[in-house]
Each structure stands twice: as structure tokens, then as C-alpha cells.
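What follows is a set of structures to go through.
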Structure P
Amino acid sequence: MSITSQQLENYQRDGFLVLEGLVDPAACDRLRARAEQMVQEFDPKGLVSIFSTSEQSRTSDDYFLTSGDQIRFFFEEHAFLPDGTLKHAKEQSINKIGHALHDLDPVFDRFSRSETIRELVTALGIKQPRLLQSMYIFKQPNIGGEVGCHQDSTFLYTEPFDIAGFWFALEDATIENGCLWAIPGGHGRGLKSRWRRMSPDSQTMEFQIFDATEWPEEDLVPLEVTKGSLIILHGLLPHRSLENRSANSRQAYTLHVIGGDCLYPEDNWLQRSPSVPMRGF
């Protein structure tokens, strides 16, 4: 599958493109079943890493910062009681799995390197594409955390900007269960900040601020989609998702692709070892 010239024009104008019903429901179910199996097999062994966008502004633990070429598990911010025990079962407490599912797990590898995705990447004009990172996001019922308004290029910076995010809805995504929201055309406003290592070998992070103004709340629009839909996100597009306080999860799989001829700086948080290099399709 490719995209039409009109769809490409819409993507360039809005910074996102919604492709409803792109993925067969059975393929969605295979990813969900594999993620469920991985969580069941996961033993935290006293290691608890909580995913929180607010915490990222200050520091992050080594478990997170060294996950660029690993498969690791991160808990919801509100998954624990004051005494440190889980409020719910482990399967209902994981926020996400990241960040190299597409390279290290056969099920996610096959999905991520499908001919359909390759053709879409080609249509977007990404040259010598490399699959950088992947995440399985659970958005758990009742406790699924908010992800504040951000640009992917803040965290996955390239020179020049040459990155696209592929967000696959494995369940219906609605306002009630925490769908994506985006600012149409917001990618044209430039990069507001970078989240970077103080030095290439440092585990200390900082925000490099270019524009301290807030994203206008009134400009955000909801992107409600059905199971099997794909939302393609420009790296500079401002987007967010709100808390999930509904009884329904909002599971999704995300994949980020960058141009192989662009610079990927050594002070980006996500780095990969020589034994697990970035690969294309």
C-alpha cells in the first residue's frame, strides 16, 4: 500500500495522517497476544521502573536510559500503593514495553518490517530508512497515565529533521480511553526543546529550551480511531494523550523511523550498542 498525493499533501499540511483500517484485526490480535505473553513471562525481581513524562524533565533511571537496544518493561505511575505493592495484577499495571521490540522479538519484527510499512515510509520520502525504536503501549484501564503535549523530535533528534512515528491502534482509541490529540499544522512552528544527555556518556539529562511558550490548549484536536488504524506523526508535531479513567484499555504499537543519511547525535537519550545497530527493512 502507498498513499495518494492528496494524502501526502494533507500530511505535509497537518503533520499527521490517519489511515483507517490499515491493519487486519487478526494482526492486531497477534501483537496483543504476544505482548500479553511477554508480560506474563516478565519477572521484575525487585526492579521497578515507572514511566512518567514529568519525571523525564529531571532525571531517568539507568534501566530506562539503557533500553534503546533492549526489551524492557515500565510501570504506570499510579500502579503502586504507598507501601510499594501493586494496586492491581502485574498484567494491569505495565505502562509500556520498549524500545527494541522490532529488532529482538520475531512477532514484532515481522510486523514492523512488513511491505506495507516499507511502502508507506518510501511514500513519505524518508531516504535509507532505519527503524530506530518501538514501544508497546497499554494505556491501562482506570490508571493509564497522561502523556503531556510534546514533539517526538525533542527526544529523538536528527539533523536535518527526518523522522516519522507510526502509531497503530490495536484497540479503538476514543476520548474516553485516552486517544491521541494533536495540533494540526503545529509541526511548522519549529522545535521547542531537546531532551539530551549532558554529555554523550552521561546518565544525567537536561532539557535544552528553544521556546518556553506553552502549546495552546485550544488548538489540540482529538484523533479518535478504530482498531487497525494507523496514525503517522511528523517528528515536530505537537501531540499528547490524556489519562485513561475508563474501564477499557487503549493498546497501541508505535514505531519510529529515521532517515539513514541524517545525523543522529550521541547525546540523544536513546542509544544502541554496536551489537544491535539500527537496521532498515
Structure Q
Amino acid sequence: MRLSIHSRLRYEVRSPTTFIFAVQVAGAPGDMILAEEISLPEGVAADFLVESQGPNRLVRFLAQPGLIEVAYRAEVDKQPLPAAPGNLPAMSIRDLPPAVLPYLLPSRYCQSDRLPDLAQREFGHLPAGLAQAQAVSDWIAAEVAYRAGASDGGTSAIDTLLDRAGVCRDFAHLGVALCRALDMPARLASGYAWKLQPPDFHAVFQVYLGDAWMTFDATRLAPLDGFVQIAAGRDAADVPFASFFGDAMMLTMQVEVAQAPALTHEAA
């Protein structure tokens, strides 16, 4: 499937402000970038960076006072998700790659160290691995209501568990925390989501199984085969689509993801 992606962010800058944006497609397995273009404010000198812990692509620049806009377009060939074997087991911790080990530990919004009892009670009877991860996603979908405005930037997995309501990042944080409480490496991934309504940046959780990251979306708001990854990290603190350091205010945000016509090849 070929997807056309467009995001546009506009800010009012009141004093010299450094911005860091994570809006570019990561090029994760299964996502082939056919074309892309990023438009930055005129006259800025931008640094294009790739974070060492993953395929997170960042753009950093200093903006002067005034109105600024950052726009990104991409065409992505999204490969079908491979069928996962139903008995895919969790990897032994002693066999995990070193880069994956931090995703076993509690983090700011995913207090997995407070959830082992709940995790064992609800999911401990299942085989460790895909069966548990899928059960975590199904449990969150059944137990937590998606409610716009139910949380804020400080809401953690524990808050969501108590309130039983939240938005996509809250669903993802709870999934990450429960999977870590079951001794499975888990992380939050941000991205673009086809058929998400209303259109927005989206958050899901990923679990390291079978020597690869597998994606789960407990919100059930968009098809997984239309999720295009931007960034991944321990929790939302690691993957904001925009950060700024100075005096600025976001004015508008626009995100569009549409299915594009498939490429055709003429016979020679």
C-alpha cells in the first residue's frame, strides 16, 4: 500500500528559540520512503540528526522572533505486516541485544515496577511472549475508554489505570508498563496513522519478540498496516513531535495521511 503523508506546524516565536522536530518518517522495517521533502523557515541553518538509540530523525534549528512554519511531505510504500506465529515466545533476557535492555526498566510515564502483581494476576497464566502482549492490548482496549481531554502531558500509566480513560499516548504507556512488568522489553512509538479520525500524530506500543519489535495499538482507532513510524523511545518524553527551548507558541497543526495510487510499471 502506498501512503501520502503531509504534516504542517505553525508557531509564533517571541524570542530567539531553538526547535527540535521529529516529523520525518523513520524508515522502519516495512516502510520504504519513496520520496520526501521538508520545508523549513527561510534563512535558518538546520542540523539533521539521527539519534543513536533508534531510527529517530531530528531537525534542529534556531528561529528568530516572528511566525514560522515547518512542513513535511512523504510518499511511503507500506509493506503488509507479516503473519506472526501464535506461539511466538518471549526472548530470554540473557539473550537480548544490549540496545534493547533499557526497555525492560521503568521510565517516567511507565512505572512498570508498580504493576507486577496486576500483570501476573491478569496475564501470568498465558505463555510468555506474543500471547501475553496481545492479551495486554486486548485488556486495555476493553478496560480503558478513549476520551479526548481525559489526560494531559503529565498523565502516567498509573494515572490511566486508575482513571480508566485517556488518549493514544495513555493507552500506549499502559501497554508498555504492563509488558515491562511481565519482563518483556517494550517501548512507545509515534507515527502517522492512515484512517485515524480526527487526523493527528498517533502513539502505539511495541514489544520486542522474536528478535524484532512488534506493534500493538490498544486504541483500535486505525489499522496497524497503515501505521508509519516516526520515532520510538522509552515513553512519550523521548519522542515528542516538536520541542522548543525559548518563548514560542504553537498556532496550528495539520496532519494528513491518505492512500495514494499504486505505482505502475509499463512493459519495456
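Derivation of every value follows stated rules applied to the coordinates shown; laboratory data play no part. Nothing here was measured: the structure is a model prediction, and the numbers come from that model. Cβ atoms are built from the backbone, for glycine too; each structure is taken alone.
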Given a value of 1.3 for distance in nm of label points 7 Å out along Cα→Cβ at positions 19 and 67, calculated from one of P, Q, which structure does it belong to? Q
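Just checking, which of P, Q has the largest value of distance in nm of label points 7 Å out along Cα→Cβ at positions 155 and 259?
Values: P: 2.3; Q: 3.1.
Max of distance in nm of label points 7 Å out along Cα→Cβ at positions 155 and 259: Q.
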On mean projected area of the Cα convex hull in nm², which of the structures labelled P, Q is highest? Q
If P(r) over Cα pairs in 10 Å bins from 0, in percent, for residues 123-194 alone is computed and equals 13, 44, 35, 9, 0, the structure in P, Q: P
